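A.B. asks: Structures given as structure tokens follow.
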Structure P
Amino acid sequence: MRIAVLARTVWIALTIVSACAAPLREPRDIHEWLQREALPLERRADALAAFAQAVRGARVVGLGEATHGQHEAFELKRALTMHLIEHAGFRVVAYEASASRARACDDYVAGRSDDLDAALKGLGMLIWQVDENAALLRELREWNRAASERDRVRFIGIDVQDPAATVRRIEELLGEAHAEFGARLRDWASGIEPAIKSLWSGDPSTYFALDEQFAALERELATERADALDANSELALRLRELRRALRMHHSPGGRDRALAEMLLEQLEGTPARAVVWAHNAHVSRGPLRHLSSAELGMGGCIAESLGSAYYALGFAFGEGEFQANAPTPEGRWGFRRYRMSAPPEGGLEAVLARVHAGDFLVDLRNAPRLGPIAEWLDAGHGQRWFGGYNVADDCDERTRDATQLLASVPRQDFDGLAFLARTSAAQPHDPALVLEAPTAR
């Protein structure tokens, strides 16, 4: 089992881990307020312009998603991203993808490589190998082709879950003269997965010993290559990435804090504004409820540094399809499709579905702070969401009772919401990886 799988299994499987509070009665005021404030996406240009105005003071905008596999979510995020690049001066696109491997994405969008397939593989996880991401990379490349040097866009990964890729990059940066050190670093990294298994089994000794060994390797390298270890160098960044690949397991919020730190470090010293693509659970400003933890998600960690200069857009959907990764009985991984019926009454999506017949955005920052609207926005409401795999075949039936869904607190978690009335599955870049057609329900 790859370490990426180990790190993600804990939270992705917990779509319905605890009951939310009894649903707050939907007041007429919230319905009227949402209808008044909604930005219908049928009027796409107007909605995008209004969104750019809503985030005008933001240094970082987090674009969430309720699943990793909906065509409409990818396409809306791409439209929002390109609008912010073209009209609001955003110059970094950050992705929930391996920080080391995503360099291949930046090579492609910068024109240093023409290999789109290699760029997609640079996103790392199979769930990202979809045509919608290929379209994003192509559009960023076209922007850069026509842009001045000052206006060119960088693409960065911010995840630390692929230590093997990080070690390979460190070896490249060190060169042949330090091949022996690279081999020792590879040997060290091979101990991460068993150390984590021991930690989760209740024995932390191997895990903390590995941490001490890495600190010793860093000290040794600092002595041998002090010239290359300026705090702003890529080598220093990759060493911090590798350290976080281990230390993120110290606590439930370790990965989210690592995501935030990798982003903020790569923005440090520049005026660049960034759009971040990740799951709702990561872009959220709120606590990690799906892990029963008071620690903050990535968005909350970013907000600790940036305050109101961080804007989180959460996503919700009505009905339709999505996809996630799943194995065949023979162990081959691919994409499986799932169909969801209309959202359950009493949940967040059921309220949003009554606001407008189609898709829309709504900004929450200027909502009332007192009264029934405020009470509804500051209360927990069950919401359906899924990760990249470990999705139950009967996920629709399992999510019919809103009181048993994990709660989202709209204004605590997000600064704005995007609602997609009907969704379809994203399109795998390799159609042969679709394991089965959508199941009729």
Structure Q
Amino acid sequence: MSQPKCPAILIAAPASGQGKTTVAAALARLHTRQGRKVRVFKCGPDFLDPYWHTLATGAPVHQMDLWMTGEADCRARLAAAALEADLIIVEGVMGLFDGEPSAADLAQRFGLPVLAVIDASAMAGTFGALAFGLQHYRPDLPWAGVLANRVASERHAEMLKGSVREPEQWLGALMRNPAMNLPERHLGLTVASELGDALERLDAAADALAATPLGQMSQPDLKCWDVAFKAADDVGTALPDVKPLAGCTVAVARDAAFCFIYAANLDCLQDLGAQLVFFSPLADNALPECDAVWLPGGYPELHAERLAANTPMRDSLAALVAQHKPVWAECGGMMVLFDVLVTVDGQSHTQWGLLPGTVTMQKRLAALGPQQLAIDGEVLRGHTFHYSTCVTPLAARWRTARPDCEPVPDAGEALYQAGSIRASYFHAWFASCPAATAALFAATFKEAVE
């Protein structure tokens, strides 16, 4: 079996907020500008960072998670990328060893050298100790080196460099520079498409990186990160031989309020035979002609007033539900279906009223982590991540559970069903169970609600 080789690196950090997304996007942008084909992947469930990586490279970005997407899917995507790319970049999640599975697990499973990005703004000699600990905490972890971020001065950079035990592990320092900051909000980075100067920010970061040893590596230099990727014999859960969604048109909400969409989920729906059409709940007055609707997550709380005012779209969706056509609403897509949404400053906004109850934004994270959902003997993998809570008279039809655990009463995320609507805070990874995904959108769902 062929094992294509390609320079590859996993960019990690000791914790969240160190700047690894900026560095990953800057490195991708720098090599893309130099005419190289770069493929970027994001470790773990994340909707937002891939927007920046896509902007940096012009190529689609997929997620990798040894549990949610599966080892076979990760292996197949890396092998496919190695056949066409000059450089593969995988951005880690949280800290290098955080989570089960962690970014370190992914690096070891596929032999990806780790570049540690460390926010050095409040340290000097301890920088070297932290870098040494990350490298040697786990035996046989592939290692590329360390990059200091948010450095105050050239003198500070020299102190940091001097603290690194192995000089060849020093890959440079990025100075503090507001021009290359990627802005954040409560669920993570701001979506790149919302900023008029997003590309300028990436170019500023790429320019800064170009002055470091990391940024000065040529294509021959990158060969030190060559990894051989064995193609997977089995890419995971097989698609049905018969296309269960053939002839089904699925309308997918996609705009600034509903933007949490995995590219792989769209691919899965199409592989199941569905035709996809897109619409904007913010701007459109009616649904396109369709047999089913997917309302993905996003930021309805930032657009609650506009969504409340779009009563024609609400009425169009209500008419579809009256025809018993399936609606799958996840997280933000569910929030807009309730009667009322209360923002974090206490303002109440009437929403679409297709589900009874009230959603209230919180200042603290309400739920986070991998989850699985069992429906009629089929199990979908995914995750949860939200800052709101809901109060509804609806009883939970199903509940999610932590990986490889049985559902616990009043724990996990509730999945509500009202007519042909199924809604939950749970974000599903469709390819983890194509059969369950097809059941969410299939026209035969009508029989189950009558």
Structure R
Amino acid sequence: MSRNDEMKILLETTRFNLGPKRRQLLGLLAGLGVVAFLLGLLLGYRQEVWQALLVNTLFFSGIAFGGVIFSVIFTITSAQWSRPIKRLAEAMAGFIPVSVVLLVVLFFGMDYFFAWVDPLRVIHAKAGWLNTPFFVLRNLLLMALVVVLCGYYLKAVIRPDIGMAKELTDFGNGFADGLVRNYRSQTAEEAQAVKTTKKMAPILGLVFAVFCTLQAFDWIMSIDQEWFSTMFGVQYAMSNLIGAAAVLMIVSGIVRRKFGLEAYITIERYHDLSKLTFAACAMWTYMVFSQVLVIWYANMPEETPYLILRMQSVEWGWMFWLLLVILFIFPFFGLMSRTACNSIWFSRWVAIEILIGLWLEKYFLILPSIQENNISRGVIEAGKGLPGFIPNIFDLVIALGFLGTFILCYLSFLQRVPMIPISDTLFFKKEQPH
């Protein structure tokens, strides 16, 4: 079978249609999330809905950017094993435009997160960094830079696939047609794509590191002004990559079965993805341990209140150990053996458990500091302790709304582009046996 014949068959078998019923269901979930947020504002539950919006924005946008970075990693390393799942990682970028809108919305709720918004309550030494105009400006500028770079990179990656798909079949839609304007020959476009992506990938990787660090420092760490850690940005970036890897484990298993891609998304390749997730969870644990270790052996008392609140308080200490079990113990022992990594059914449940743990991690990092701020400004009566983990209906419905929006964006992206990178020559090379 020629390469063109193989590509044509792949295009026909992997063409995805979201369908009106599925779109309506996901749209309903997204709408419920919006209604819950607006209803919470109207009924006076402003603190609850704003903090739910912050937790879910950081969780889902982190996964979206993490998916793009997996594509960047695959490009830099020229990883042949990852080619069948590369587009599945890139499709997470469909949520990035929503992330931009949500970030702008969060600016209007800053009073509910940050004590330093009030100039009288900001720590003087940090006032040059923690002030509203500079906060908004740097976040908008860096977000704009990341979005532009992601868009430019993804266009270079996807453009040759769309051009080849249009040549072989009747593939086409408004989004795809816009990406292939002024299309040249297939050979020229493929060569240009390789050249562009090889240049863009390292740049985007470095910008992603800065972006994750800034988000971690600004949107999580600055809630508690007195605490600071130079390692926190790495921990946050790693959690984003774990989330993207977990989504890939779930999606690749479904796509493999639904579209008959067993010859491409092989068990060996699925095993590699599972081991990558295993390694990422171990790395995240190492970052957490190193952060605690540095504070201990350097004897930095100014940083201990942050840890004592989360590790030893009655209200939050139990969640620290729960997260350690969910994000380290279960993935470590669950994905250690080859048999477990080869089991799509079992590893999928591990991935779901990891995603739940990552959502709880964002909650755990954000809520205790907000509760302390509320006590200091009199929103919560002093002397009664912290409220602790008290999930409410707004947390649940807004999280479901985000989930529906993310899945809708993801599937809409896959519907508009070829699901398989058909123009990538590495995709068609014979895979070496393990």
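A.B. asks: Using the calculated result 33 for relative contact order in percent (Cα under 8 Å, 6 or more apart), pick out the matching structure from P, Q, R. It would help to have the intermediate numbers written out before the result.
C.D. replies: On the way: P: 29; Q: 14; R: 33.
Among P, Q, R, the structure yielding 33 for relative contact order in percent (Cα under 8 Å, 6 or more apart) is R.
A.B. asks: Here's another thing I want to ask about it. If helix-only ellipticity at 222 nm (-39500 (n - 2.57) for each DSSP H run of 4 or more, over all residues; to 500) computes to -24000, which of P, Q, R did it come from? Display every interim value, and only then the final one.
C.D. replies: On the way: P: -12500; Q: -8000; R: -24000.
It must be structure R, since only it matches.
A.B. asks: Suppose P(r) over Cα pairs in 5 Å bins from 0, in percent, for residues 117-172 alone works out to 4, 16, 13, 11, 10, 9, 8, 7, 6, 6, 5, 4, 2, 0; of P, Q, R, which structure was it derived from?
C.D. replies: Numbers: P: 4, 15, 22, 21, 16, 15, 6, 0; Q: 4, 22, 34, 24, 11, 4, 1; R: 4, 16, 13, 11, 10, 9, 8, 7, 6, 6, 5, 4, 2, 0.
Structure of origin is R.
A.B. asks: For percent of Cα pairs over 24 Å apart, for residues 93-212 alone, the calculated result is 48, so let me know which of P, Q, R that is.
C.D. replies: R
A.B. asks: Right, next: Of the structures labelled P, Q, R, one was used to calculate volume of the Cα convex hull per residue in Å³, for residues 109-292 alone, giving 176. Name it. Mind showing how you got there, number by number?
C.D. replies: On the way: P: 148; Q: 185; R: 176.
The correct label is R.
A.B. asks: Something else: Given a computed value of 1.0 for distance in nm of label points 7 Å out along Cα→Cβ at positions 253 and 421, which structure among P, Q, R does it belong to?
C.D. replies: Going label by label, the one that fits is Q.
Each reported figure results from applying straightforward, stated rules to the coordinates on display, with no laboratory input. Quick caveat: nothing in here was measured; it's all calculated off a predicted structure. Cβ atoms are built from the backbone, for glycine too; each structure is taken alone.
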